[in-house]
1. For helix-only ellipticity at 222 nm (-39500 (n - 2.57) for each DSSP H run of 4 or more, over all residues; to 500), the calculated result is -9500, so let me know which of I, II that is.
2. One of I, II was used to calculate mean count of other Cβ atoms within 10 Å over residues 40-47, giving 17.1; which?
3. On relative contact order in percent (Cα under 8 Å, 6 or more apart), which of the structures labelled I, II is highest?
4. Please state which of the structures I, II yields 16.6 when mean count of other Cβ atoms within 10 Å over residues 16-23 is computed from it.
Structure I
Amino acid sequence: MTPSTSSAITLNINGEKYLLPVDHRTTLLDALREHLDLTGSKKGCDQGQCGACTVLVDGRRALSCLQLAVAAEGRVITTIEGVADGDRLHPVQQAFLDLDGFQCGYCTPGQICSAIAVIEEHAAGWPSAATDDLRPDAGVPALGAEEIRERMSGNLCRCGAYVSIVQAVARAAEAAGSEDKEAVA
């Protein structure tokens with residue numbers, strides 16, 4: 001008897017559960033785009049090098065073109081379609097819109113998902129390759145342009161909107177920091 005090469009999986013995407021019959025070789029990106037019609041995540045290089053397919057899996061950045069759909073079962077997946085709060089844009093989406101952090105828009109969903117994770121990683125004190133002081137007592141590094149560029153380096157933009165993307169991430173991070181301070185007060 002030959003083992004089955006497909007199975008039914010349940011994916012938790014943007015707060016909804018989807019039961020999908022998938023071939024075990026189906027990537028998360030293909031499951032999103034071809035099976036669920038969630039086409040915000042883009043297939044750019046299909047090799048994990050451009051970041052156009054970036055989604056959040058359990059709140060962390062993931063290249064959906066490299067992850068198998070079966071490996072995402074039981075995980076919380078957020079795509080660009082799920083980052084807004086109803087009609088209210090996520091602060092990162094709003095910053096990209098306000099500061100023209102896109103041109104053709106192809107990479108924008110992946111850029112936004114990555115930026116959301118970057119801001120959370122930074123707030124949690126995670127260092128990057130650009131972080132100057134790695135001592136545990138150094139505190140959270142400033143999220144300046146160099147830090148943002150390093151942290152966003154896995155997301156490519158063919159149009160070259162990097163200056164506006166960095167500005168948008170900085171503005172959204174500043175807004176997130178303000179919200180955190182208000183919540184504590």
Structure II
Amino acid sequence: MREFLFRYRGYTMAPFGFFLLIFGKPDIESFFLGLGLCVLGELLRIWGVGYAGASTRKSYLEAKKLITAGPFRYVRHPLYLGNALIGLGGTIMAVGRYSGGSRGIFFLIWLIFYGSVYASLISLEEEFLKKEFGEVYLQYRQTVPPILPTFISFPAPSGKYDWNKAWSTEIHTLAPLLAVILIMFIKIHLSFPLP
């Protein structure tokens with residue numbers, strides 16, 4: 001199951017995104033609050049992808065070297081954290097015109113969805129990295145937390161930022177994200193009679 005999720009991880013956010021688009025009832029306040037988190041998540045992804053490169057889009061596990069620079073100095077899985085922030089931002093956008101109990105259901109679905117998917121992906125990736133890099137990875141793992149960043153950075157950063165890699169790789173996430181944001185914005189102004 002973990003291998004299947006990893007192979008199609010680029011699409012793991014799609015079901016949740018469709019759920020938000022169908023059932024979301026944004027208002028102007030929820031839209032801009034959620035947009036802020038989406039932008040923060042996407043910036044974190046762009047920062048991380050600039051270091052990790054195209055391997056973040058491959059359907060199989062690959063790591064030519066252990067990247068410990070950039071956001072990887074503070075969190076082991078910055079791209080997954082970025083995805084979670086984007087998902088949380090989308091959830092905040094979607095709940096604007098819902099009441100408290102209904103909002104809670106949206107946040108619970110976000111937590112279960114992202115928690116289960118990314119717990120599986122993280123465990124698979126970390127097993128692979130431990131086999132590939134041995135003691136170096138174990139030292140890195142002892143210093144840097146998996147998903148909630150710390151201000152204590154890894155003391156031996158390795159890796160170089162490449163804006164071209166970031167742009168050519170991240171456009172595949174940015175395009176659907178912009179589409180979702182646009183649809184949410186339209187839903188505010190046209191008050192679509194969707195549930």
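Every read-out reported here was derived from the displayed coordinates using simple, explicitly stated rules and does not represent laboratory data. Treat the numbers as computed from the prediction; the structure is a model and nothing was measured. Cβ atoms are built from the backbone, for glycine too; each structure is taken alone.
1. Computing helix-only ellipticity at 222 nm (-39500 (n - 2.57) for each DSSP H run of 4 or more, over all residues; to 500) on every structure in I, II gives -9500 only for I.
2. Matching structure: I.
3. Checked I, II; max of relative contact order in percent (Cα under 8 Å, 6 or more apart) sits with II.
4. II
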